[in-house]
1. Kindly point out which one of I, II the value 70, 65, 55 was derived from, the read-out being Cα extents along the principal axes in Å.
2. Identify the structure, out of I, II, from whose coordinates distance in nm of label points 7 Å out along Cα→Cβ at positions 87 and 351 was calculated to give 3.9.
3. Once distance in nm of label points 7 Å out along Cα→Cβ at positions 271 and 591 is calculated for every structure in I, II, which label goes with the largest value?
4. Given that helix-only ellipticity at 222 nm (-39500 (n - 2.57) for each DSSP H run of 4 or more, over all residues; to 500), derived from a single structure, equals -11000, which label among I, II identifies that structure?
5. Can you tell which of I, II yields 26.0 when mean count of other Cβ atoms within 10 Å over residues 303-310 is derived from it?
6. Of the structures labelled I, II, which one yields 41, 24, 18 when semi-axes √(5λ) of the Cα gyration tensor in Å, for residues 159-454 alone is computed from its coordinates?
Structure I
Amino acid sequence: MSTEHPPLLWTPDPARAATSRLSAFQQFAATHHGAPQTAGLSPQAAYATLHRWSVERLEDFWRAVTEWFDVRFTRPPTTVLSSTAMPGARWFPEATLNYAEHALRHGEDSNTADTPAIIHVDERTPEPVATTWSELRRQVGSLSVELRALGVRPGDRVAAYMPNIPQAVVALLATAAVGAVWTSCAPDFGARSVLDRFQQIEPVVLFAVDGYRYGGKEHDRRAVVKELRDELPSVRQVVHIPVLGSAAPAGAREWEGLTAAHAEPVFEQLPFDHPLWVLYSSGTTGLPKAIVHSHGGITVDHLKQVGLHLDLGPGDRFFWYTSTGWMMWNYLLAGLLVGASIVTYDGSPGYPAADAQWRVAADTGTNVFGTSAAYVMACGKAGVNPGHDLDLADLRAIGITGSPLPPDGFRWIYDEISADIWLVSVSGGTDVCGSFVGGVPTLPVHLGEIQAPNLGVAVESWSQDGKRVVDEVGELVVTRPTPSMPLYFWSDPDDQRYRESYFAMFPGVWRHGDWITHTSRGTVVIHGRSDSTLNRQGVRMGSSDIYEVVERMPQIKESLVIGLEQPDGGYWMPLFVVLAQGTTLDDDLRAAISTALRTKLSPRHVPDEIIAVPAVPHTLTGKRIEVPVKRILAGTPVDQAVNPGSLENPEALRVFEQYRRA
């Protein structure tokens, strides 16, 4: 890979960088915790120096984080990290705290109690509706009293089948306040997908809506909720949230009745490693992994991520388009930890028009807006002009995750939104409920690159034989523990599945499953999943590079490339394309695709065949799947290659099965 600088797109104003929370933290850590002084260094050298200290002196760094953000330990820690083993690291072993207390503490201040904690927008009523900090505390207090009255105790599981609405935030915080363990699925998940998740953890309470609105339509989910009730014998109580206005089913409790009382929340003081919530892997093969995170790990890591790497704080407004079935919903709630107002949106990302998310950002005065790479690219193809058509004067940063953002996506943002915008491309995962690499408010943004590894995260790029490589594509590894790594997987005796997921390739080192280039300039490029690597003529290639070239063409809506080893030792690499309306895959278009790949990438990137398909299969959180399609093309039956309940469009797989048979 070339070490030349890609084009510079943005440089932070020096005064703005100097007043960022990261700069203030750097001075605090230098004064009180032995971090190196960086006066006189370039911004890149200063951050690299701070990052090196943060991973070499983990205990000093994380103690500094807890002091800087005033983490409320009811039993103060004497030890930060009792073991650096992975898995098995134990953080702040003597300490006690509660995540919900930190999320709600900004409502204690009379100066902020009546300012918005949550600003909600949905398709039917686009006018934003605010929930103040004091009202949020009251509702959480009322609901937590009722949960305790229902017999919910620390360690019990509470599940939710809810969209991204304020009630979901209240339910999570009340669950955390009593020390129970939260988990959620979005209501567009079918019954089987939800049961594959919830049955693993046996919840005692189920919060459920009667339906949801999406794309201008109402979707009744009462039949699904009934099936959940019937198939979850552990559930002792269902709480009904009437999004569509229907009456509660027999035996269910009404949401309004449980949140009507005036009560201050009481926060159970819990060990640092007490379970907070369970998130799930996509579950494309087998049951989804039930990933358990801790009260303390999420609290301190999310404070760092949104406070330092997004530069969020009191008075800011934070909007990330997400659903309750994606870890970014949990990440959105991190805005509350630093006193920011969070924006919740329930609806389609592109309804009534492609610029819908930008309109939400404009209407709510959002300062930091997060979305997916796919949405940015769709906006580019749709020809929308948010920077011209909308008032985005309050917007200072745009976050991107979900998949690598192609260079054209970077260009579109700076051309169509603003030349003075901080583009925060991040990469991480559900596994840690956050990012490994992402934004740094003091550093410039270069075309196609993520700014840097996050503080406290020892990210490296490794070759197959376990050697660190720079300016070369390698496996993304993390060589030292972080607090938000999973405690364990639910129902995983002896951590067998946990170890196999992250530590089988390099024992004692977290291997995440992404291809990464860590440049000698400190920046990062993510190339896609390493478990779906293309390997042609002994050269490994990332699929995202091919998607970036092909999907730039107006005739192509989406694509999927697969590399398949043949029994005779050969290698077959087909490219499947979804065509734009009115487009035909003729010889001219095939030639244009091949020429673009050959000239922009290399001859190795040219596929053996180009095949039109009606749709590309996606997970429930919108990610295209490659490995299950590869298995289907290799002869594995569909029901063995992938769990259909994990997909938003399982019917898309049939084309690949039919193609393999043909």
Structure II
Amino acid sequence: MTDRPHTPTLDRVVTPTDMKSMSAAELCRLADEVRQETISAVSVTGGHLGAGLGVVELTVALHAVFDTPKDRIIWDVSHQCYPHKILTGRRDRIRTLRQRDGLSGFTKRSESPYDPFGAAHSSTSISAALGFAVARDLGGAPEHGLGDAIAVIGDGSMSAGMAYEAMNNAGHLKKRMIVILNDNEMSIAPPVGAMSSYLSRLYAGAPFQELKAAAKGAVSLLPEPFQLGAKRAKEMLKGMTVGGTLFEELGFSYLGPIDGHDMEQLLGVLRTVKDRATGPILIHAITKKGKGYAPAEAASDKGHGVSKFDMVTGEQKKAPSNAPSYTSVFSKALLDLAAKDDKICAVTAAMPDGTGLKQFMDRYASRCFDVGIAEQHAVTFSAGLAAGGMRPFCALYSTFLQRGYDQVVHDVAIQRLPVRFAIDRAGLVGADGATHAGAFDVGFLSNLPGFVVMAAADEAELTRMVVTAAQHDEGPIAFRFPRGEGVGVEIPEDAKPIEIGKGRMIREGKGVAILSFGTRLQEVEAACEALAARGITPTIADARFAKPLDREMILKLAADHEALITVEEGAIGGFGSHVAQLLADEGVFDHGLKYRSMVLPDTFIDQAGPRDMYSVAGLNSEHIEAKVLDVLGIADLGAARA
């Protein structure tokens, strides 16, 4: 099915203003059409499907009741923002989602005034909404003025400490703001922890459902004659069920649970809150991730992240793979080691599938821990495991490891605890864009005393680095690897560890030496093949380590060549900077060595295909070829090729 859905009601909506005169019945029809338009668009582009489908009715109701963009809706993480984009003047571009020069897959301030706050990591929405509320009361006057601040946050995101820090502060300040807890019992992975159990208890027991929805609401919002009865009902329920709500203890009026797919209920609650709320209020809405699309509802992840798919069957159109993914290679290597060493354990922060730990969790449940969206805790928990005699692997995406950096410094590095950091999604990641790029980990880890920092050039090297990390008990160690499939090299069955701080020579040449760190090695080799046709034969080396550097190899490369070029998939201040420091300290530059460092540019690179992103970064084979010619004084690449 390639035809777009029939959407007569949605066709009337260009901006949320067009929804103001619609009846509840019309808004229900609008929601159905927005759901179909979302499914249709994501079937073409791929992206985050289930989260958006779960909030369609809520999105419609919010825009129908509140006066956006004056009233600010802040979507936590914003995986769920596609329906919001459809309703806020971007429907004509919705099939460019996550494409080069297209709409972002997340909210983005530069894209629309209806996106008041950019997001892509979790648990930031309440802090931002409180900031908007305080700015409003202090007379802040952005372009559209300041009205209500509304944070929409999922139950998975509520597992992060930042959400509670914000609620605690909001309860203290008592500013009018609205938090909508979008409780779908699932973040990316099934929710874990006491908060998930607490939320489940809140709405367990069907006979009390309607009574609890009324009695646990914000009593002060009810007409005065009903307040006494509501207070009595509320106290009765406190004794009979869960003993009060954590949210009220934090200073929020609590309203719910309500059915997040019941348009009339949503409209009634939101209108009441808009008219009468005075301080912070939390609306607890129960929703279903993937709602209204059977393939998403049936999927284990509720269609969280999908590639292009057939709308009728839901079957995803994935390109055939010629090699295993780096993530699966890490997973297998760790499983093999865990079978031989019962001290090996694994920690992830709500990403068991994404980090390759799902199979580890299935096989070694007692040694695998999903701590929820709580990277700070994941790091310090891993430190405690290491201090207690275990060999923990803390598996996080590079971009998420940033959230636990203080703990990496204070709880791991200073104490020299042997935590093994498996850093997935290193380098540029494609459609998720700048927010998920693994650009900074080499810089922020390799400047820490006692840290070992490795980058795998291919699948075989990654397997050896997992073994190396498992056997390294002298302090913290990290290895990074990219998203996507490997290069197809043979993976050793009995991988041996790598000597700490030792690189490897790939090809002996002359004139120019290229020192690669990570999977740009394949681009380096491709560049050198092109250069060989012109009689230029650079030396190629794989550094393997950003820390400790292979001093002997690097100084020999510098001594034997007129120029040295480093290539890496990281930002300024990483591997190349450490090499430059070594060369400066050793006085190598005094002898005329030409040195160049190829790194990610000092800018955030927008979404595109990975190769296109690396083209923008200037790190593909043709750029490496050009850099060699430039350092040799051959400025005109076209003339050289001719």
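Every number here is computed from the coordinates shown, using simple stated rules; none is lab data. Just so you know, these numbers come straight off a predicted model, no measurement behind them. Cβ atoms are built from the backbone, for glycine too; each structure is taken alone.
1. Attributed to the structure labelled I.
2. I
3. Largest one: structure II.
4. The read-out was computed on structure II.
5. Corresponding structure: I.
6. This value belongs to structure II.
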